[in-house]
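There are structures below to look over.
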Structure 1
Amino acid sequence: MKRKRQIINIDEDNCDGCGNCVTGCHEGALQVIDGKARLVSDLLCDGLGACIGECPRGALKIEERPAEPYDEKKVMDGMVKHGANTIKAHLKHLADHGQKTFVRQALEYLKEKGIANPLEEEMAHGHDHGHGGCPGSRMMDLREGDGAEQGDPGFKSQLRQWPVQLHLVSPMAPYFQKADLVVAADCTAFSYGNFHNDYIKGRSIVIACPKLDDGQEIYVEKLQALIEDAKVNTLTVLTMEVPCCGGLLAMVKQAAEASKRKVPIKSVVIGIQGGIKSEDWV
């Protein structure tokens, strides 16, 4: 039965058939056919978007539409044919995106088939698998780090996670759990000079553009998941003073109204020249 879920969309006009996305998709959901990248099976697309960062022409994006549910066992049927290194890369890909359920299903499949788990030794020693996969979207928890590696230590980064773009984040990532969350319009960080210390320090963050980004219904669903599933503690919405930016606060309010949990929401409006125009609980 087809239900709405996140799945890859390919803009054929922009696609030049380079095939980078095919190698970026561990699940085998993409192939180059007749000079264009094609999604060959809904069953194989996990909707995590690891392929997006591999596309040099921006022809890939995540959309929400009716699709066959992702089937980890179908994916593993294809993985095992290519050997241990392919299985290992796939397991790391799932782990990078915080997909614990799919990792468990994959390990159950290997056990049922009597196939060795290529990550067993590393998992036994507690090795981190957050350093593989697509650099643009793999999940990285930076809370234990010491800020920027270079530059003036007085201006080190306060970023506690990667990714930050709302399309790419997983609401189940550990750094969102019971966090104070900042939902920021893209331009705010460029206008407000002390953005890191005043608004990122000690918080998790997602960014979005309410005017230019596609798939804003997905944004509302992700925000609702952050409220209900991640159980975020507070929401601070940072927008610019320009009228179109108000759409971000509207999305947050829509998600909050649809959620079973209630969470405090603060609206902060940043001026084009960097000052704070208003700061109110809404």
Structure 2
Amino acid sequence: MNTLFDRDSYDTPHDRRDICSKIFFNSRINFFLQVCTNFYFIGRCAKAGRLDSKNLAQFSGKNIDILERCGARISVRGLDYLSAEEGPFVIAGNHMSAVETIMLNALISPRLDFTFVIKNGIFGVPFMSRAMHAIGAIGVTQVNPREDFKTIMQKGRKQLEQGRSVLIFPEASRYPEFKPERFNTIAVKLAKNAGVKVIPFALKTDFLKPGRLFNDFGPLHPENRIYFEFAPPVAVTGNGREAQEQIIDFIGERCRAWRDKDKFPLAPGLLAAE
């Protein structure tokens, strides 16, 4: 198990910014060059047929190391819920930036074998394609809702029946704020169809903001702490409405609490004492 995340909680212990980040004033170029290099090695590992859950967790852990050395402060809660019950599960949460996609394997893979529901375009990204195929990722069009629903129900259920959990972002796209009306019922419907529970998660990852020209290539905001929290598994009963409301309430409450907490950030000189 990844030693960083073998407990229920994790907090960046101090300001871990390295000399490159300090010299280049938290430059996004420094950050993205390091992340892209890491993805290159992920692709090579996948091409060699060696990309398993252990390696995925290690590469994702490297991304977290890069984030922290570029000024990110990370807080994670509720990791024990990932292994508190027999899986598999549908894992569902809000979606804010590319940060979660490069971190989630480090958090989840040591405890659960899982795959992502992703947009088909990611299969065409250099180095990412082999990795996504290696983990059995489920691609959707994000253009044809009916076809996407059918794909998720069929392929998602197949993965779950094979014992692999499925992670879904029901908002379908990234948003700077969580709004319940955007959080559709796809995760609850898949869980009900497959007879499994849903593990909700909430996140706040506006350390990385969208770029003006390229959405993923945005500025870094070290003043914005990165938050993740997982909740206990939720059983889906009846028409699933109660489960959906429970998931939305959890995400909404955590996002509000983090937003209020970050209204009064610590002064830069206090970061090391945090």
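Read-outs: derived from the displayed coordinates by stated rules, not from any lab. Source: prediction; values computed, not measured. Cβ atoms are built from the backbone, for glycine too; each structure is taken alone.
For which of 1, 2 does Kirkwood radius over Cα pairs in Å, calculated from the coordinates, equal 19.1?
Source structure: 2.
Work out which structure the value -0.91 belongs to, where log10 I(q)/I(0) by the Debye sum over Cα atoms at q = 0.24 Å⁻¹, for residues 20-67 alone was derived from one of 1, 2.
Comparing all candidates, it corresponds to 1.
Here helix-only ellipticity at 222 nm (-39500 (n - 2.57) for each DSSP H run of 4 or more, over all residues; to 500) was calculated and came to -12500; which of the structures 1, 2 was it taken from?
2
With mean count of other Cβ atoms within 10 Å over residues 180-187 computed per structure, which member of 1, 2 shows the largest figure?
Structure 1 gives the largest value of mean count of other Cβ atoms within 10 Å over residues 180-187 among 1, 2.
Here relative contact order in percent (Cα under 8 Å, 6 or more apart) was calculated and came to 13; which of the structures 1, 2 was it taken from?
The structure behind it is 1.
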